[in-house]
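The numbers here are math on the coordinates, done by the rules we state, and not lab data. Everything numeric in this text was worked out from a predicted model, so none of it was measured. Cβ atoms are built from the backbone, for glycine too; each structure is taken alone.
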Structure P
Amino acid sequence: MRLANATGGPILELGCGTGRLTKPLAALGFDVLGLDNDPEMLEWSAPGVTLVEGDMRAFDLGRTFPLVIIPYNSLQLLPPGPERTQCFASIARHLQPDGLLGLEVTDFLVGETAPFAPNEPLAEAEGITLYAALDSSPAEGTSWYQRRYVFDDGTPDVRDTVVLHEINEAELDHLAAAAGLEVVEAEHSGRHLSWVAQAGSASVGGR
């Protein structure tokens with residue numbers, strides 16, 4: 001929210017899912033566009049938000065933004081290597097001069113994982129409740145995020161498993177540099193990292 005207020009929008013959210021963050025931002029008056037490659041997630045999206053189907057590794061929206069965000073560890077859906085490099089290159093092309101990229105990542109291999117807790121929802125929005133549990137393999141640098149969606153209207157539960165890959169601050173800094181972005185903020189809170197990079201005054205997207 002701080003970055004949204006600082007830039008004023010428009011905002012591009014990558015890995016938006018059902019619009020869990022997109023809708024609150026839109027409700028506050030921000031012009032926000034959400035992108036996700038899962039058509040089923042987009043179908044469950046809340047009304048009143050603009051969501052498009054696309055791949056965060058390679059997308060072309062034909063416009064630039066003062067702010068691009070990747071919340072909720074969505075960058076960790078991409079394995080280490082060229083897919084992350086491609087993602088950052090796509091982001092750089094969509095940033096206005098001096099535009100910001102803000103993201104969140106988590107070291108799931110630190111601390112204990114929580115057991116599945118059916119009476120403790122992780123998130124609720126527009127008639128959908130999300131429950132989740134986590135299993136990790138430190139040797140592989142990988143975590144499995146098991147999700148269950150419960151619908152208020154009686155629709156059968158939907159279950160899936162999301163694979164999340166480790167990423168650290170040093171790799172984020174390297175990805176930013178390769179894309180022509182400058183790191184301006186890195187804030188640690190336990191195993192969570194909030195990280196911000198900025199495009200130059202003559203960014204790729206602004207030329």
Structure Q
Amino acid sequence: MIISGEKLVISGAIILAIGAVVEGIGQTESSFTGTDLGKDLIVEGNSVEAFGNSLQAVGRTLLLNDKREVTPSELYTITGAWLEAAGNTGNAVGISIELSGLEEDGILIDTLGSEVQGLGAGLEAYGAYISEDSNFRALGILGNGLISFGSFVVAIGNIFILNNFRDKGDLILFIGSWLQVIGSFILIFAINKEFVT
């Protein structure tokens with residue numbers, strides 16, 4: 001059975017959104033209780049997001065097999081998806097380390113993961129920006145832009161926590177997580193317009 005690149009990209013976007021919601025729910029629980037409650041969901045959500053990003057990267061790479069020349073837009077988008085997968089993996093590892101008792105080390109790794117994820121989503125947004133005009137371009141820019149911004153907001157929240165401003169940091173983490181959820185759902189619409197219509 002051969003799976004097309006389009007199906008992998010669409011499936012990856014849906015899986016990414018599911019992971020973002022799971023992470024958002026976990027972050028909400030953790031932020032509003034001020035405890036580690038929900039952090040297991042954050043780990044699981046980030047792991048699911050990493051899988052979704054990987055599917056998108058593989059799917060977009062398969063789509064290149066039919067072309068002779070790779071556009072800069074495609075290169076930025078594929079590279080961005082792989083960076084997002086790496087960043088989400090870093091988030092999952094960081095939170096797992098934090099839960100094992102090494103809080104500061106875990107938060108540092110989680111922060112780095114969020115920064116890498118933000119960079120990846122930013123590259124994808126830029127890839128959409130420089131792509132040819134299309135009916136999905138604006139949604140691709142907006143969705144990836146929100147994921148990128150939300151990832152950097154999460155990194156800032158972690159920095160607040162590391163500097164003993166836990167209440168403010170938890171609120172910032174909550175906001176960043178849900179910005180990523182919104183962005184991931186916008187991406188589903190963008191990718192649907194790209195491949196279905």
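Numerical summary
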| quantity | calculated |
| --- | --- |
| Computed 2.0 for distance in nm of label points 7 Å out along Cα→Cβ at positions 3 and 51 - originating structure among P, Q | P |
| Computed -5000 for helix-only ellipticity at 222 nm (-39500 (n - 2.57) for each DSSP H run of 4 or more, over all residues; to 500) - originating structure among P, Q | P |
| Structure from which 24.2 was derived, mean count of other Cβ atoms within 10 Å over residues 83-90, options P, Q | Q |
| Entry that produces 2.2 once distance in nm of label points 7 Å out along Cα→Cβ at positions 163 and 179 is calculated, selected from P, Q | P |
| Highest-scoring label, criterion being distance in nm of label points 7 Å out along Cα→Cβ at positions 11 and 59, among P, Q | P |
| Relative contact order in percent (Cα under 8 Å, 6 or more apart) from the coordinates reads 22; which among P, Q | Q |
| Computed 4.4 for mean projected area of the Cα convex hull in nm², for residues 35-98 alone - originating structure among P, Q | Q |
| Comparison of P, Q by distance in nm of label points 7 Å out along Cα→Cβ at positions 27 and 139 - largest value held by | P |
